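Please go over the structures that come below.
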Structure I
Amino acid sequence: MILESVIPWGRSLDEYRRMFSLTESDLTKTVLGVGDGPASFNIEMQELGHSMVSIDPIYAFSAEEIASRIEQTYDTVLEQVRLNADQFNWSDFRNPDDLGEQRMRAMKRFLADYETGKQQGRYRVQSLPTLSFPDQSFDLALCSHFLFLYTAHLSEDFHLQAIHELMRVASEVRIFPILDLTGQLSPYVKTVTRECQKSGFSVEQIEVPYHFQKNGNQMLCITKKASNP
């Protein structure tokens with residue numbers, strides 16, 4: 001992995017709650033955060049006394065290296081948001097600058113916790129489609145802004161392998177958003193749904209209370225069907 005190719009962009013616990021419709025009961029489960037990057041989700045969960053692990057290949061780098069990359073890319077990201085402002089709903093954020101300030105607060109919380117979290121095993125260097133965790137290590141796996149979003153970069157086969165691997169290590173997988181980078185429903189959603197159903201999983205598209213990207217207020221929820229008594 002080359003850090004220069006990474007655009008670090010962190011989100012908060014409040015955003016995760018809304019992106020994945022997380023209930024108080026969900027927060028008490030063992031949670032795997034997939035591709036969390038510099039989100040403050042992990043440290044905020046830790047402060048609430050909840051158990052979670054975040055995985056991302058970016059965790060191979062030091063806090064100083066990640067902080068430097070954030071500084072290098074921050075203005076570029078905001079400029080792209082300004083140029084495409086009509087693609088977003090501005091109810092949660094006043095404007096692109098407010099968005100940037102809130103994202104930076106989350107990333108600074110992450111950076112302050114990062115080295116401690118790595119030592120505690122809360123931030124781990126892993127990447128799909130192959131994970132090292134034993135079967136059913138987690139109750140819930142949350143994948144934010146990776147699968148489906150990068151349809152143009154990650155193949156259909158990669159998506160299928162990745163999602164089956166997540167279902168190996170977790171009882172339930174939630175993926176948000178299900179749009180690609182152009183703002184269209186990823187064509188892989190249909191295939192993933194069909195193949196997961198063939199494997200005996202239940203699959204639902206669920207509307208969530210997070211709606212920043214226009215038309216982007218749905219997650220895909222995949223669960224193991226309850227065994228018959």
Structure II
Amino acid sequence: MSHIESLTDQFVKLHADRVATWPSERLAKNIEQRAALVAAFDPATVVQVGDVVAPFTLDGSDGTPLTLETLVADRPGVLVFFRFAGCPACNLALPYYDRQLRPALDAAGIRLVAVSPHLPERSLGAIRDRHDLHFAVAADRDNTLARRLGITFARGDVPAETAPGWIGELTGIGTSELPQPTVIVIDQDRIVRFVDVSPDWLVRTEAPVILAAVARLELAAAA
């Protein structure tokens with residue numbers, strides 16, 4: 001049986017490396033911040049399965065607009081929200097999705113788009129170029145879509161380590177507000193058919209879970 005790559009395993013290793021190399025104070029702060037965000041998270045406040053998504057426009061990493069209409073014109077679409085191009089966990093997650101998720105979605109004609117408030121003019125494309133990603137990476141300016149979906153960190157809960165001085169420069173928002181790692185599947189009627197939001201940035205949706213959700217949607221459409 002072939003080995004199925006696990007994103008969770010990669011994050012476990014990332015955390016283990018930090019335990020081995022980070023100063024104890026820094027490590028404790030990181031753990032506390034993640035735990036606080038998990039404790040503050042209310043799943044009832046985020047986008048829900050069955051919700052209809054209003055039209056939106058994102059800016060591709062090359063500046064090309066990407067609309068909801070384009071995303072779901074022929075098939076369902078998959079949005080993966082990530083924090084910013086320099087985020088270590090995002091630099092594990094997006095290449096993983098390119099290897100483990102994107103080929104099957106491509107074969108089914110389903111578009112995958114990674115979304116961040118990180119601006120194109122602030123080198124958003126760096127993460128795509130760094131990993132030679134074969135799916136679109138797009139900017140959600142001012143967290144407009146993420147806020148509408150209820151998936152951003154509340155301003156009072158934004159981790160202190162993501163200081164506005166540099167996060168604000170990347171996003172142009174002026175604060176360290178970021179989206180929580182989120183995967184959303186939207187059908188051609190613009191209805192949310194799958195959503196998974198993680199307040200802990202070291203916990204993200206495994207590719208087989210997303211593929212199973214897409215398969216259920218395909219079966220329902222064929223019935």
Structure III
Amino acid sequence: MSIVTLTAGDGHQFSAYQAGPADATMGLVVVQEIFGVNGHMRFASDTLAKAGFAVICPALFDRAERDVELGYGAEDRDRGLALRAGITEAQVMLDIEAAAAALGLNSVGIIGYCWGGTIGWWGATRSTRFKAAVGWYGGGIAATRTAVPHCPVQLHFGAEDHGIPLTDVDAIRTSQPGVEVFVYDGAGHGFGCEERASFNETAFDLAQTRSLDFFRKHLAA
């Protein structure tokens with residue numbers, strides 16, 4: 001586990017949290033929520049690293065403000081939204097491409113949560129770098145649901161997520177019959193975050209198992 005400095009294609013330098021075994025043959029870019037690379041994102045990265053993946057979690061907010069770590073209260077949420085608004089989608093893509101390259105592996109996937117769940121979808125549809133992509137409760141996916149994925153994709157949503165209506169999930173399913181879409185009863189937004197009141201251990205465990213199995217299948221191929 002360490003903090004490294006990466007350089008994007010436009011010369012922007014940013015930090016990233018890196019973890020995982022030195023001899024890993026499969027890598028994952030882990031993409032943050034709108035709360036920065038905080039304790040939860042490090043925990044999520046460490047959990048994936050313990051499963052055998054080389055992991056790197058880029059600090060996307062470094063484009064707007066460095067070393068941002070936010071909590072889950074209303075004020076922090078509003079600050080996170082403001083920081084996100086100052087970063088373009090093209091800049092995000094440069095940063096996740098740089099993170100993928102930094103892993104130094106041929107077999108790389110991408111997984112993201114919340115804002116990162118949408119970015120995971122972009123990684124599948126706007127890049128050819130990734131061999132598999134997983135998104136957890138990505139609220140922006142429906143807006144670009146007709147985009148063509150360049151790799152296998154798996155998506156996870158909570159049935160009680162008030163920010164992502166099930167009509168959006170159904171629209172994604174209709175537009176993307178080849179994408180695995182799972183909905184978890186009783187789960188709200190952020191159900192996979194152990195620091196949120198919405199954490200749902202049952203939904204998390206199942207979504208995590210599905211995500212790991214999905215990556216092992218497609219990254220090992």
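When distance in nm of label points 7 Å out along Cα→Cβ at positions 83 and 203 is calculated for each of structures I, II, III, structure I gives the greatest result.
Taking mean count of other Cβ atoms within 10 Å over residues 35-42 for each of I, II, III, which is largest?
Details: I: 25.4; II: 13.0; III: 21.2.
Top value of mean count of other Cβ atoms within 10 Å over residues 35-42, among I, II, III, belongs to structure I.
Using the calculated result 3.5 for distance in nm of label points 7 Å out along Cα→Cβ at positions 19 and 171, pick out the matching structure from I, II, III. For distance in nm of label points 7 Å out along Cα→Cβ at positions 19 and 171, the value 3.5 is produced by structure III.
When relative contact order in percent (Cα under 8 Å, 6 or more apart) is computed for each of I, II, III, which one produces 23? Kindly include the intermediate steps, with their values, before the conclusion.
Details: I: 23; II: 27; III: 17.
The correct label is I.
Bear in mind that the values in this text are calculations on the coordinates, not laboratory data. If you're wondering where the values come from, they're calculated on a predicted model, not measured in any experiment. Cβ atoms are built from the backbone, for glycine too; each structure is taken alone.
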